[in-house]
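What follows is a set of structures for review.
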Structure I
Amino acid sequence: MTTTSKEYAEALFELAAGEQVLEETADGLVTVISALQQTPEYRQLLASAAIGKAERLKALDDAFDGKVPKVLMGVLRMMVSRGHIGALDSMAREFDELSRQYRGESVARVLSAVPLQESEAVKIREQLEKRFGHSIIVQCEVDPGLIGGIRVEVEGRVIDGSIRNKLEQIKDVING
């Protein structure tokens, strides 16, 4: 995360929270990023220093004005004006994290050797919510490098219940 993207995310978050349009702003970010992913040449146009600022801002306005919240348009216009539109994706991730913190949620990344059943993911979420005392969003991923068990990453902490980790602990005890 760059300082630039973090600063834009914090500014956007404060504006959206003040206007009480956090959800609409998050949806608007998804809309903008999706459009830019579908048309990479449009992203290049917005980022190009060879094209005049007024023309880039007009292209942005033509595409999104009235379709996303005004607070988001203001920040997007600033990013385009200053040549920082390349930081949009990381800014959106940071905005999402700030919004989750505001709502009292955390994201847990759950790695397993095989895909988890829905019931297993629900049990993991319930245990994590009990442990951390707030809402947890579980994102399950398969990591073929794990022999078995799971590894959970949440709020900068790692809970490693993988078989590989247990074998390494046994190895450490044996090698003492």
Structure II
Amino acid sequence: MSATFPPTWPGLDAAGLLWKSAAEVVPRPAPALQSWLLDPGSLTARLKTLAGPQFRVRVLEQGWVHHCSPALLQCFAPHVARQRMWSRKVLLQCGQTPWVAAHSLIPLSSMQGPLKRLRRLDERPLGEFLFREPSMQRFQLELTQDAGIWGRRSLFYLHGRPLLVAEFFLPALLQAAEAAPSS
């Protein structure tokens, strides 16, 4: 598919995003939103719990990119930042309603060995794969806000190889979370 994020939804490559550690973010997001932004667990698992069988992944765009913004390249070691990156943009949805716009960047060197299957996720969630891997480590949780939409990005390492994931939390998710019965 070659659709793009709607212009009102940022992606990792959006110009002008200012990423900060959670401690540096002022003003703080609302507590309900913070629970999503700062959750160290699997976003996919949490979304599946809320959406039930209506959870789905809609792939908007995926493929190799050769040039990333300098701000993005700073997330990776210099020798990694010069590589081609596998870019994947998806919507995590409840039925037809987008809840999260997600964008991942995976350097060519990270797509070797057991991680080469990341190119063939199609409509399966990356989060399921990440959180099943015993070697998974997560670093650099950073937050941003753009046009009232909050996002987070993390640098993950699987088998010692990096990949960058950003997730932007759309208003429909927060509405659904507020309306859901407490468990």
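Each value in this text was obtained by applying a stated rule to the coordinates, not by laboratory testing. Since this is a predicted model, take the numbers as computed values, not measurements. Cβ atoms are built from the backbone, for glycine too; each structure is taken alone.
Assign the value -20000, calculated as helix-only ellipticity at 222 nm (-39500 (n - 2.57) for each DSSP H run of 4 or more, over all residues; to 500), to the correct structure from I, II.
Working: I: -20000; II: -5500.
Traced to structure I.
Of the structures I, II, report the one carrying the highest value of FRET efficiency 1/(1 + (r/R0)^6) of positions 67 and 107 (r between Cβ atoms, R0 = 30 Å, to 0.05).
Values: I: 0.60; II: 1.00.
If we compare FRET efficiency 1/(1 + (r/R0)^6) of positions 67 and 107 (r between Cβ atoms, R0 = 30 Å, to 0.05) over I, II, the biggest value is for II.
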**Asked** Where is relative contact order in percent (Cα under 8 Å, 6 or more apart) largest, in which of I, II?
**Response** II
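Can you rank I, II by FRET efficiency 1/(1 + (r/R0)^6) of positions 27 and 115 (r between Cβ atoms, R0 = 25 Å, to 0.05) and just name the one with the largest value? Display every interim value, and only then the final one.
Working: I: 0.30; II: 0.05.
Biggest value here belongs to I.
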**Asked** For mean count of other Cβ atoms within 10 Å over residues 99-106, which of I, II scores largest?
**Response** II
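Quick check: 15, 46, 32, 7 is what I get for P(r) over Cα pairs in 10 Å bins from 0, in percent, for residues 91-154 alone, calculated from one of I, II. Which structure matches? Don't jump to the answer; show the numbers that get you there.
Working: I: 22, 46, 27, 5; II: 15, 46, 32, 7.
Only structure II yields this read-out.
For the read-out percent of Cα pairs over 26 Å apart, a value of 47 was computed from one structure; give its label from I, II. Provide the component values of the computation, followed by the final result.
Values: I: 47; II: 26.
It traces back to I.
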